[in-house]
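Quick heads-up: structures coming right below.
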Structure I
Amino acid sequence: MFDWLIRIWVDCSGTIYEQAVQPALYALGMMEWADQIQEWLDFALLGVVQVVLVYAVCRPLEAARPVEPVTNPGAVRTDVFYTLLAKLGLLPLIAFVLLSSAERTLNGLLADAGVIPPTLETLIPPLRDMPLLALASYLVILDFAEYWRHRFQHMFGWWYALHSVHHAQRQMTFWTDDRNHLLDDAVSSLWFGAVALLIGVPPVQFVLIVMFRQLAESLSHANVRLSFGRVGERLLVSPRFHRIHHGELSAGEDGRNYAVLLPVWDWIFGTADFDRTSYPRTGDPLVPESLATGGWIRQQVDGLKQFGRALRGG
């Protein structure tokens with residue numbers, strides 16, 4: 001069912017590589033890097049598509065119904081840098097690729113021992129003939145794993161020391177979604193990639209899930225006065241629902257509304273706040289000021305220092 005998407009993507013990527021990238025590599029005498037750069041091109045193009053899609057959806061909403069005026073454009077520019085770095089580097093896909101190699105090695109060892117590890121589609125064979133239902137099933141399972149990953153980020157002091165870089169932002173916009181410490185991003189991406197491989201998510205569906213997740217997460221961080229209504233708020237995380245999670249009174253272990261896509265997990269596990277009138281001030285007042293207003297390098301360095309202190313119990 002998704003073959004047409006693969007064909008379109010391969011055609012576009014191939015045309016760009018042949019018409020622009022390959023001639024440039026030849027002119028610069030860098031053809032020995034051709035294979036590596038062609039692989040990176042696929043990651044970069046997907047990142048560009050994500051940035052354009054997120055901007056097209058979220059920016060008009062922020063302009064039309066902002067929760068608050070932008071009083072610190074420098075902090076927003078730092079978040080833009082975070083987004084470009086994350087989207088063009090595409091950590092989740094890189095983790096998926098690295099883990100795929102490890103999975104093939106492990107499966108080879110298991111096959112030699114006569115063991116075939118189950119996946120979601122081997123456990124539920126009808127899913128093989130229903131790709132949309134399979135996609136939805138993967139999405140729900142991954143979102144459940146992401147809820148707990150997010151809660152663990154707040155439960156464990158060493159992890160929150162890194163995650164606090166994300167929560168320090170007081171000028172929240174749709175760019176804030178990717179404002180994370182590199183080490184935090186790496187751990188989270190490995191978590192997501194490992195769960196995806198464990199349940200057997202096909203690569204094409206993995207890409208679609210990543211794109212949908214990141215659009216939804218960027219929207220949930222947007223500086224927009226938007227609720228999905230009494231019913232909708234319980235079906236999909238809205239900007240209002242997630243803003244409560246970023247509120248000053250919801251930092252650290254006192255967090256609420258951990259869900260990434262589906263608020264049902266917060267409802268089931270008792271961490272939901274469905275107050276549809278609340279748009280609190282954002283930011284963790286207990287973290288160092290540099291994590292809120294410093295540049296990218298300063299935030300990365302100070303976040304790492306916090307991480308070290310947390311590991312030492314300081």
Structure II
Amino acid sequence: MLVEERECATQRGQDLLSDRPHLCRLRDAARASGSLPVAVAYPCDATAVEGALAAWKEGFIEPILVGPRARVERIVGQFDIDSASLAIMDCADDPEAAAAAAVELCRRGTAAALMKGSLHTDALLGAALSREKGLRAGRRISHVFVLDIPSVPRPLLVTDCVVNISPGLQDKRDIVQNAIDFAHAIGIERPYVAILSAVETINPAIPGTLDAAALCKMADRKQIRGAVLDGPLAFDNAISERSAKNKDIQSPVAGRPDILIVPNLEAGNIIYKQLVYLAGAECAGIVLGTTVPIILTSRSDSVPSRVASCALAVIQARARQTNKRPV
């Protein structure tokens with residue numbers, strides 16, 4: 001890539017996360033790790049291309065745009081960038097073909113992360129999870145958000161709000177371990193994990209409370225490692241130390257969690273969107289449990305969110321490559 005073109009293309013990216021200290025720290029850590037080749041599957045609209053170009057301008061990804069060349073070049077041109085300065089892999093104008101080609105770049109080691117373009121999530125994950133030609137790594141895959149919330153003095157991880165609709169106990173075990181391992185990669189050495197439900201007591205009529213209790217016992221028996229777990233905890237008790245005290249809940253996690261584990265996708269989706277739209281949170285997220293991180297952005301995500309998601313993928317990929325904690 002041409003460093004001069006990247007620097008001259010825009011200065012706007014330098015300030016994308018200036019008011020988000022937690023995501024800003026992660027962005028800076030990603031940049032310090034060096035640029036990472038990222039296969040962008042079917043970047044065939046301006047929204048899909050904008051996030052990848054912003055992360056490229058920040059200096060921590062080298063996008064490989066996988067799609068029909070003429071169409072991709074037209075879209076890149078909308079951002080006043082010479083497409084010759086970018087890697088473009090020409091393929092048929094078909095989302096599934098582009099997804100398969102992008103996944104193959106990751107399998108060959110040409111790319112170290114996969115990013116969603118303008119195709120449907122199902123098409124991208126279908127290629128990534130193919131048993132013969134995908135990126136499976138043995139565990140259940142899951143998605144994690146990192147939220148930068150103005151009222152919270154640390155990043156807050158929430159999982160799984162995107163991939164697993166109604167996970168069973170063993171699925172939740174993998175979801176929890178994926179999140180813990182990722183927390184280690186971003187510098188949280190021993191994360192506090194709150195297993196959420198509607199109440200803080202065991203109630204057989206609420207299956208999430210039973211799963212929460214089982215997950216905590218699995219941690220006691222070293223089936224889950226590297227964190228302090230507690231649950232079930234209602235959201236107020238998990239987030240508010242005063243609320244936990246008022247209910248006489250004795251817990252090292254209550255009031256100070258690093259990770260929130262939601263009972264199902266429906267609950268998680270509601271929680272994270274409330275935090276974004278009502279609490280002023282900015283979020284970034286990636287898919288875990290595959291051989292390379294997957295950047296699964298949404299059309300409604302802001303540019304800073306998409307840039308920060310790329311930063312998370314860089315940190316996760318470098319942590320896997322070096323087996324070290326980069327932050």
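Please treat every number below as a calculation from the coordinates, not as lab data. Because the structure is a prediction, the values reported are computed rather than measured. Cβ atoms are built from the backbone, for glycine too; each structure is taken alone.
Work out the source of 0.20 here, i.e. which of I, II gives that when FRET efficiency 1/(1 + (r/R0)^6) of positions 123 and 195 (r between Cβ atoms, R0 = 25 Å, to 0.05) is computed.
Values: I: 0.95; II: 0.20.
Structure II accounts for this read-out.
Given a value of 16.5 for mean count of other Cβ atoms within 10 Å over residues 131-138, calculated from one of I, II, which structure does it belong to?
Values: I: 16.5; II: 12.4.
Attributed to the structure labelled I.
In this comparison of I, II, the computed figure -20500 for helix-only ellipticity at 222 nm (-39500 (n - 2.57) for each DSSP H run of 4 or more, over all residues; to 500) is attributed to I.
So FRET efficiency 1/(1 + (r/R0)^6) of positions 227 and 251 (r between Cβ atoms, R0 = 25 Å, to 0.05), computed for just one structure, reads 0.95; which one of I, II is that? Please report the intermediate quantities before stating the final value.
Numbers: I: 0.70; II: 0.95.
Here the read-out was taken from II.
To test your reading of the models, identify which of I, II gives 0.35 for FRET efficiency 1/(1 + (r/R0)^6) of positions 75 and 163 (r between Cβ atoms, R0 = 25 Å, to 0.05) when calculated. Present the calculation step by step, with values, prior to reporting the outcome.
Details: I: 0.90; II: 0.35.
Corresponding structure: II.
Determine which structure produced the value 13.6 for mean count of other Cβ atoms within 10 Å over residues 59-66, calculated from the coordinates; the candidates are I, II. Don't jump to the answer; show the numbers that get you there.
Values: I: 13.6; II: 24.6.
Source structure: I.
Out of I, II, choose the structure whose coordinates give mean projected area of the Cα convex hull in nm², for residues 27-186 alone equal to 15.2 when calculated. It must be structure I, since only it matches. Starting from the value 20: which structure in I, II was percent of Cα pairs over 35 Å apart calculated from? Source structure: II.
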